[in-house]
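These are the structures, in structure tokens.
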Structure I
Amino acid sequence: MEGLRGECLSFFEKGSHYVDHVERVVALAKRLAEFEGADVEVVEAAAWLHDAGRTAEDLGECEDHAVESARLAPELLRRAGFPEEKIAAVVKCVERHRYSKGLKAETIEEAVLQDADRLDALGAIGIYRAIKIGLQAGKPFYDASIKPAEVYAGNSKTTINHFHEKLFKLPDSMNTETGKRFALQRIRIMREFVRELECEWEGVA
């Protein structure tokens, strides 16, 4: 799998936060696969590949990084000597992993990859990622006058609203029992952070 790892990470610039994200998703996916009885080889390969098209999307070269990653996957897998009979399963996992598309997992391997990718948006790492991405986008961090939307429209107006509109809802989208358990552990950290921040911001704590 080392050859596939190198191929996938080569799509990102050195120091890109996507590299760290992909490596964490791989570790989470392997752990979930073991708990849930999924094919670890399929899950690990899909986790390495799932964001291969992300840079192309960021540059406006494709509309959907999940579709682009799935398009790239067969050739990368074959170059890495991956079993031919498992390639289709990996491609489906990659193509269907994206949260915003709302696709239901059809196999345990797809379920595991979706959960692993979503788990990396939660917990202490999730707080770090949300703040970093908000800063990069130039969003206000918090504004009490801007209330969170009831339905997430894909782009929150403030970083803290992103917690309310999307991140706090992720545990409900988990597919596996292990994923749900991990998500509930992580979401407690995030809720406490946001609750304390909002109190301190308003000078009531």
Structure II
Amino acid sequence: MSRSIEEPRNARSRRSRAALLRAARELVEEQGMAATTMAAVAARAGVSRRAVYLHFSSRADLISELFGYVNEVEDLEGRFAPVGDAPDAVGALEVFAHRHAEVMSRILAVSRAVEREAGSDPDAARHWETALFWRQETNRALMIRLHDEGVLAPGWTVDTATDMLLALISNGVTETLLLNREWDTTKIGEHMALLLHSTFVARD
């Protein structure tokens, strides 16, 4: 097969795969994980179930790929890159607060849907476990940096501060402020930055 024929086919395959993942995300956000079946994804994308299975061997495979798809579409790595580029730990913590507020406003619907059904849906549980792992790793890196630069507030260890930060940036907190109290992302970021600074940074 010539390269000129192969490349368009590969491009079509990538577009089809992305369309299926987009359909899966929409279903998760609108109806929850339980409703996100292979048949439902096929119907939402306007294709046959067989077409879905050509790209994903199982629902578990589809949900697993959904995590990477959301990360890629929302450019989570790029959005959080300035945290690591901050000149010091205190600055990194402030940047993190703003970036977290921005990102969560974009992925809250899918994140909440997965969290809600993690206890009853094995595919959701695996997805949620992965999400929590990366949140915790990001939190730990911040707290290690505060500790190593000698500015972690007294009374905290890296472990306890990491766990507390996980609680402070939970989906429930974001949902309360963003949806219930109707704060915008700028307001959430500014006040989260104040909270994290007063909680975790040692006073001069």
Structure III
Amino acid sequence: MKTIGLTGGIGTGKTTVSEYLKEKGCVIIDADKISKEMTEKGSPALEEIKKSFGGKYISKEGTLERKLLGDLVFNDPEALEKLHAIITKKVEEKIDLILKQLKKQAIDDIVVIDAPLLFECGMESVADENWLITADMQVRIDRVKKRDGLSEKQILDRINNQMSEDEKRGKSRCIIDNSGTVEDLYRHIDKIIERIRDEF
């Protein structure tokens, strides 16, 4: 079993890469999905968020106001760090449990930890190697505008509030540029998968 840490900033196309890796037979561990499960209605993490950030971030139905909290933490590094402290440890514990279960099942293939904040949360050491998805800045901005309806300023605020791409590059074995066509992206990924499977 080979474990890959997959990350990339907003608008780089990390989800596209993750979905393609799944099609190619890789096992995907979705850190974002786990994080959302950890903050579901009635969860201990949700109560911690309420205590740390205030009741306005919890809806009348008792669920997390994700967009509202996102607007806060992506414009306030201290708030983002506080949120990481609440959620990251719980997510790491869940990922560790899943990896142990996969090892018991003797999975003989590639396991991908899909985590947008892989490096920011210090999860890169869990993987055998880390991949960074990148794209030209204007390409990223255009994608997010179309997908989420955010303004250019909102997008840049979110990008600038994360670890710099240069720092991420220094921690990554593979840099996958997703500025071009989907076909170019898939060809690049196919070569990397072939290299890893040849190492088994």
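Things to note:
- Parent structure of the calculated result 22, given that relative contact order in percent (Cα under 8 Å, 6 or more apart) is the read-out and I, II, III the choices: II
- In this comparison of I, II, III, the computed figure -17000 for helix-only ellipticity at 222 nm (-39500 (n - 2.57) for each DSSP H run of 4 or more, over all residues; to 500) is attributed to III.
- Parent structure of the calculated result 66, 40, 29, given that Cα extents along the principal axes in Å is the read-out and I, II, III the choices: II
The numbers here are math on the coordinates, done by the rules we state, and not lab data. Remember, it's a predicted structure, so these values are computed and weren't measured experimentally.
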